[in-house]
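Colleague: Multiple structures are listed underneath, in structure tokens.
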Structure I
Amino acid sequence: MDIAKYNFKARNKYSAVLSKLISVYYKLKYSKVKFGKNIRYFSFPLFMFSKNSEIVFGNRVIFNSNTKDNFVGLYKRSSIYVAGNARLIIGDYTGFSGVSLYCTREIIFGKYINCGGNVSIWDTDFHPIDYLDRRIHNTDKINSKPIFIDDDVFIGANSIILKGVKIGKRSIVAAGSVVTKDIPEGEIWGGNPAKFIKMIKSA
């Protein structure tokens, strides 16, 4: 028997059972959470949702949270936080590895999106800009803006996508980038802050 093939089959079987358990649990706990078909979790993710939030996971979404399933060097399990009245939509065939999604307003993913290891996507500044507001943690002064990531986008490992960003179809974000502004369709961007590198010829 090929040990590598055996282990792969065992992990997939475990993932299928785990996926069903997680879906049932969150459906019972949060009435507005919708799960598509054949979602896969490799190890346990960390989810914290508000009862008033709208959350949709599409078909065949994958969450890797274990270094055995992604050797890129994951720092942590995949984690998702969705605040009250916020909206998180994840399209079909989207994959994450050790991702951090923090949604206080709106984050929308299209289909066939690949996020490399340890990608962070945050639609908020977390804290106010003014230091006096930070002292008293005035949440009314925290800036938040929706994020939209279109179909077939690839986001390289350890990148950060910040509030208000829109990424067009088929575009690529180079590993380790910090994206602070919109990326048009069919382009490669990279750096901190991320800047245009070149067009994708096949786009």
Structure II
Amino acid sequence: MIDILIVDDHPIVAEGVRKLIQDSAAANVIGVAGSAKSCIDFLRWERPDVILLDIGLPDMSGVDLCKMIKSKEGSPKILALTTFDERSTVVNILKSGADGYVLKNSETGEIVEAIQTVYNGGRYLCGNAASMLKDNSATEMLLTKREKEVLKLIADGFTNQEIADKLFISPLTVDSHRKNLITKLEARNSASLIKKASEKGLI
């Protein structure tokens, strides 16, 4: 069973999402936080598999909270569940490390599918968000500075260990960056990654 933490400052909305998930029997809501602070406090004691994160929180931007959570090793998957439907918002939350983006007015089935997709290591974007990210400039914006460094070294033919040595990070971290790059560029493997990155002018 997938353990879920809902982070939303609107109690009625949070309760509706909680009921939707519980009724689906696809996941289990282990907590609801109404602010960034209560979310951080919750994570000190509990470990959800997936966080459903609203972007508009009263004490901190959901984008900043996402970045803070994702900065720690072994962080939960984060699915942005929001009413915001703007390209800049989608780009910023994904750039901060979110694993998916879905709108609150989505059908129950889509929200459940999004949860299951990110839990299993994939990236989920609702239709509107996916359309916004089709152009090359959006793809480049999604890549962090470190991911761009790793991408260049992958293209130059260096192994994970060699990249780790050059960037003073662990091979495990390099592998994580490689997987993120494959996901973001929608590649099948490292060879496909280099080809797609070249086509998009990223290397």
Structure III
Amino acid sequence: MRRVSATGGLLVLLVLWVGVLPFSNRASFSVHMIVHMGVVAVVAPLLAVGLTGSRYDMTIRWPWFTPVVASVVELAAIWGWHLPAAREAAEGSWVLTALEQMTFLLAGLLLWLSCLGGALDGREGRRLAGTFGLLFTSMHMTLLGALLALSPRPLYGDAEVTCFGVPMSAAVDQQAGGVVMLLIGAIVYLAGGVALLATTLEARTSSGGTP
């Protein structure tokens, strides 16, 4: 199961980074957001499931890197790279695009690993903290997605762009990107937090504890 999950994550990452990014309009915010959400909300959890408990599970060696710390790191990565100046810089440089994408992948992977992995001792407490971390991430993604979708003016330029061949104004492109964040990012992290909480409560009930 872990090998299948890790392989699936790598295949999705290959599609996004090799099949989508190089051949799409890099100025399109909606394309950027599709790749971004694919990396943090699809690739990262699949890889985390595959790496949990293995020698590549960094959170075993970093007990201080709790889900709460990881969620703050991801918040800084997401909001930082979506500042207009940072977004413009990434659009204009493949080096910065690569740095941006690696930041998203590492921040997302560390968050999911901190929630799902780590040492066996204290796993239940880590899952409870992971519930908070994932729900907090869902909340700030919802906020950012809503701000982008409802903004009265485009924040990332004013030129017309194409998203997979479909022409869009800058405002519509940004709104579409905000909706993608709401539909994929916010929902996946919310579902992950709820699933972690349910798993923890079920484990405590099965062991005779009080939920």
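Bear in mind these aren't lab numbers, they're just calculated from the coordinates by the rules spelled out. Quick caveat, the model's predicted, so the values are computed rather than measured.
Colleague: Tell me which of I, II, III gives -16000 when you compute helix-only ellipticity at 222 nm (-39500 (n - 2.57) for each DSSP H run of 4 or more, over all residues; to 500). Write down the numbers at each step before the final one.
Modeller: Working: I: -5000; II: -16000; III: -21500.
The structure behind it is II.
Colleague: Assuming 28, 23, 15 is semi-axes √(5λ) of the Cα gyration tensor in Å as calculated from a single structure, say which of I, II, III it is. Kindly include the intermediate steps, with their values, before the conclusion.
Modeller: Values: I: 28, 23, 15; II: 31, 18, 15; III: 33, 18, 14.
Structure of origin is I.
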